[in-house]
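Presented below are the structures under discussion, each in the form of structure tokens.
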Structure I
Amino acid sequence: MEARELLNVLSVAAWLKDTTRHSYTEKGRHESVAEHSWMMTLMAFFMRDEFPDVDMEKVIAMCIIHDLGECFTGDIPSFDKSEADEENEEKLLEQWVATLPAPYAEKMQALYKEMEQRETTEAKLYKAIDSLEAVIQHNAADLSTWIPLEYDLNLTYADDKVEFSEYLKRLREEIRDDTKKKIANR
């Protein structure tokens, strides 16, 4: 990628540093979308040994790019996101990706298609990590930042995403235990 093109791409992606999510950090400020993507990527890096037959470079790439559409729409929590919101985000993202140099646009389009279809283990793992990271982040935040529906949601969110892996099911149980302890100590 040419130097100027790279700088242009990074200037758009950097918007995610200032795009806040519904969740809060442990110290009480809104988490950015970029921070969420970074933590997901770190999770994937440390899960390599648990998934020796999985292309973790691909999973890491999916984690890095998965929320780039929020550069254009901002973050809408999953429990508030409508089908129209999803379609708009997808359309704006597709328009931007189409402006990238051919090999990068093609690679990203293929990854987004695989992520959407969620048939490969890589796509299933990325999606599980995405959902689990959100629950982990909520557990790190102070309970005063939770809205009422999150007390139940934090106990069930991502259950369906981890069903394909014994390791992820165990991880989900550990996270659920943390949620129960947090709620019990309020």
Structure II
Amino acid sequence: MNVYDFDNTLYAGESGIDLFFFYLKKRPLLVRYAPWVVSGAIRYKLHLVHIEDVATHYAKIVEVFLGGIKDYKADAKEFWDKHQHRIRDFYQPLQQPDDLVISASPEQSLEEICGRIGVKRWIGTRINEQTNAIEFICFRENKVKAFQEQYPGERINNFYTDSMNDKPLMDLADHVFFWRKGKLEQIK
């Protein structure tokens, strides 16, 4: 099985940041969260965000932020209508029927884009659409936990990522490909 990280690997950018700005246009009062979003993105890129930070510091703000969403599916469709062009070209020639995308991105967003690009399996952060509560954060070691729960006994032949935050999944993979400086480089 080939497993792909999503943000900055299959997708050129951080879809969570792009989603924030997508919603900011719909709800301008969200601008008050901009410093938090920028700070969180910087901390993430510097590998300074731990799963405990996400659960304690970021989850409640995300829940408040998500409070105004009326229709996740309609918003995901609208978002991907504008952002699908940012799926990297390297993916299509590598695509296999049993590919899996695993990401910290919300499953509602992944469901839409994976359907569009022909990926039948994905794991992401689970958000309860009724309460906006984050039920599972798919980040770092939680990616391994989710993978092993949903695909027990499955082997990762090739794993594609851009971040050392995915080291726990790298350790499970036979081969690891790292997206860096506009190309894939095999590092394992």
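When distance in nm of label points 7 Å out along Cα→Cβ at positions 76 and 92 is computed across structures I, II, the figure 2.3 traces back to II. Taking distance in nm of label points 7 Å out along Cα→Cβ at positions 124 and 140 for each of I, II, which is largest? When distance in nm of label points 7 Å out along Cα→Cβ at positions 124 and 140 is calculated for I, II, structure I comes out on top. Source structure of the calculated read-out (Cα extents along the principal axes in Å, for residues 28-107 alone, 41, 38, 22) within I, II: I. Given a value of 10.2 for mean projected area of the Cα convex hull in nm², calculated from one of I, II, which structure does it belong to? Label of the originating structure: II. Here relative contact order in percent (Cα under 8 Å, 6 or more apart) is compared for structures I, II. The highest value is that of II. A value of -11500 was computed for helix-only ellipticity at 222 nm (-39500 (n - 2.57) for each DSSP H run of 4 or more, over all residues; to 500); which of I, II is the source structure? Matching structure: II. Suppose distance in nm of label points 7 Å out along Cα→Cβ at positions 12 and 36 works out to 3.1; of I, II, which structure was it derived from? Answer by label: II.
Each value in this text was obtained by applying a stated rule to the coordinates, not by laboratory testing. Because the structure is a prediction, the values reported are computed rather than measured. Cβ atoms are built from the backbone, for glycine too; each structure is taken alone.
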